[in-house]
Structure 1
Amino acid sequence: MAKVRDKKYDLREIARRIEEVKKNEAGQPAAFEGFAIHEIYSILDSAVEFHPEIPDADKQRLIRKGVHTSAANSEINAENLLTQINQAEREYLSVRPSNFVLATSISVAFFAELKKAGVNGSAITFSRQLPANFKRTEIQEDIEKVIEIKNAHRFTQVRVSVKARTNASAVNDAMFNLDYLRGLWNFLVNQRTRVQFLIGQQKPRPINQIVLGPIHTLHLPKGMLATEEFWYQSQDLQYDRLYRISLIWPDVRNREAKIRRKLNRISYSKEIVRWFVRYVRALDSTDADVSFNRLWAVLEQLSQSPGKYEQLIRRVLFLVDKDERDYCLLVLGHLRDVRNGLVHDDRSRSEMRTYVFQLKWFIEQIFRYHISMGDSFESLSESCDFLDLPYSVNVLQEKVALYQKALRFRK
């Protein structure tokens, strides 16, 4: 059931404002002043909490439907506005999910052993070419108007099957599941590289070796287009550089399977999966400033320290070897200053790509911690509280002895 997320969002004031910008009379189709209503939609997007099954891709549509129905029926107030949004939510949830297939590609050289993977109920199928029935002929002209595709025949083609109630939800879910798999693969591949230099006039390229191809289309299970809409990567990538994961495939496949088995035993695994997706999307960008800011958000969440710099640094240092702790403290302090410069002063630095690699290394350490130790805790919060314990073995032993004395006293 849809509800107001927080008391700070006064639905009465929002309803009053909608009534002010409404141009229609009761019983007429809803009409509003242009910009003003879009600003209100954005506020409602933050103010209203929907059923967890409803993806972000569809929430804005339900908000608009609720506002329009409320405006057409009567004078808008907080009660009937929330009632109509709830009605839109119920109608949405009453629709049975349908089968869809997202057709896309990844920057990997295809090889015979790369066939199929299962992720969150999705079957992800890899092939050298899309099957003949997955045609884009009807929209090819439109695609060519917005993006030039070079070497498309070299990409590994990917089909991701999902069940969803809407086209937008299907694309959202399919991309999330594929990006989770890419997140695991890139996590394993990226650890092999501590730094990467661009020489001369080379175009910036993502740190990830395995990125999405340029075009994504949604199909019905038999291959026909589900919609003439298409989605595309806007940044100029060097798609002639395909990664030959086949050279390390047995190792990557085995380690991926081990990580997924371990995550299945962790109570907060959904949160870790979500941050693997954020990690891979951060490193997809060719803009090092963008990658850095997005990675910093990942580090804050994995350490449960948003906006708490001292806590974040202390918790990350818990994972570092004693001999490296003083140096890592310097690096983390430097990365904090870089982040503050980006956020508060819009100040980039010439070596930003190097700083992304430094930040990436710390994130990989904390991912490994959660993967190996996560099943020992009830929640992400508890696992991060563990990182607040003293670094020193001697101090920990003293604490244990003290707590044992306390237990004996209480008994």
Structure 2
Amino acid sequence: MTIKRHLESLLLGLNDAIAICNKAKELSFSNDAWDSLPLSIKEVAQKKLISLESGRFTCEATCAEISIYAIDDLFVAVVHREEQQLAIKDSILNLLLVSMAKHEDVFEAAATALGRFLKWHWVAVTRYVDDDKVEILALWNKDKLQKDYDYDLANSPCEVVNNLELTNKYTDSPMHRFTNLSHAFSDDRFVVELGAEVYAGYVYRDNKKNILGHIFLMHSHEQVDWHLAEEALHMVSTIIGSALSKSKFEKEVQKHKALALTDSLTQIGNRFAFDCDLGTELQRLEDNNNESFMLAMIDLDGMKQINDLQGHDAGDRLLSTFAEQLKKVGREKDKAYRLGGDEFAIIFVSAKLAQEKLFRQHLQTTINEVRRCGFASMGASVGFSDSSEACNDGNKLLKLADERMYIDKRSKKTSQL
């Protein structure tokens, strides 16, 4: 058996792409894996093979390793793809997940990961604003991120992708692929100025399959690994779509949670929010005995008179005006609540009863401001209690503040007699 036949029988069943040529640079053998290589990789590998120079080469544009072996008068080319592609996809995934874990910009992380490891010259992550406009959220320009770049959708590959997706005219592959850009999109200033020749675009969607935007890659020549590009784009677009869906869901949850804790009329905390925050403060006391907080229970005076004489709309305006001013009584960390009707409360975090006089002065300032807003006859009665008085008992704390508020109210009525 000749050395050529022996080599062929040994190499025929291997998974790697393999070809053999002689010193006359004639290709004498290739296996199925070689024949099915993307043209961009095959052309590079064949060029290396017929150079008749042994060694190991990396084709950066296609992310493939090419090994050339000299055996007697023959040269054997072996293209390693699977291991290299797996390492590249793993690197992209790792960079993206680490960035997300650090709460960094997911779009910039995606553009950086694809640009750094796929070796395409340009990578962009976009968001569809409407049918005619695309916003570039992150742009990788050869070796670094470029900030604040505007992109005109008209006459661009992105416009074609957008139109295809919006009209459901999908290509066979989820990835949209264009070549010879300088001629096919000669009116696209962005493409022409960059000198881009090939384009790969892939849309990303939310969990309900709504299109949110797309990611595109561009290169200055056609020697690229389309298969790896598609696999990487599919992986990254899936992650981005899921991340945005999760973020959108979390924002919706936070929005509804905020609504559930907010009094619809006054836009301050409601009774439910008060109960939650009071429980939180009591729990904090259990964890730290040196801590304390104050509670103020407030009841408006003259509310019935305003409703009777000026109408309930005026009464609602009084409640809203008082609530707006009440937020200024405490410090930034203190919270005000409307418990219902004309009853309000404030939780003063990390405060003691010794500060009651100061807070009363602030409350009087609030009352004066509300009176200047057209409610001259209004007033407010208040009672304070300190968590140290109630032995961390929430019900006792409320009862003390309530009792003192009614004492304050009765004292005003007595003084008016």
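Computing Cα Rg over 2.2 N^0.38 Å gives 1.64 for which of 1, 2?
Details: 1: 1.15; 2: 1.64.
Of the options listed, only 2 reproduces it.
Just checking, which of 1, 2 has the largest value of relative contact order in percent (Cα under 8 Å, 6 or more apart)? Numbers along the way, then the final one.
On the way: 1: 14; 2: 10.
When relative contact order in percent (Cα under 8 Å, 6 or more apart) is calculated for 1, 2, structure 1 comes out on top.
Who wins on mean count of other Cβ atoms within 10 Å over residues 110-117 among 1, 2, i.e. which is largest? Before the final figure, lay out each step's value.
Values: 1: 14.1; 2: 23.8.
Structure 2 comes out on top.
-15000 is what came out when helix-only ellipticity at 222 nm (-39500 (n - 2.57) for each DSSP H run of 4 or more, over all residues; to 500) was calculated for one structure; which of 1, 2 is it? Let's see the in-between values first.
Values: 1: -17000; 2: -15000.
Among 1, 2, the structure yielding -15000 for helix-only ellipticity at 222 nm (-39500 (n - 2.57) for each DSSP H run of 4 or more, over all residues; to 500) is 2.
Where a number appears in this text, it was derived from the coordinates with a stated rule and is not lab data. Keep in mind the model is a prediction, meaning the values are calculated, not measured. Cβ atoms are built from the backbone, for glycine too; each structure is taken alone.
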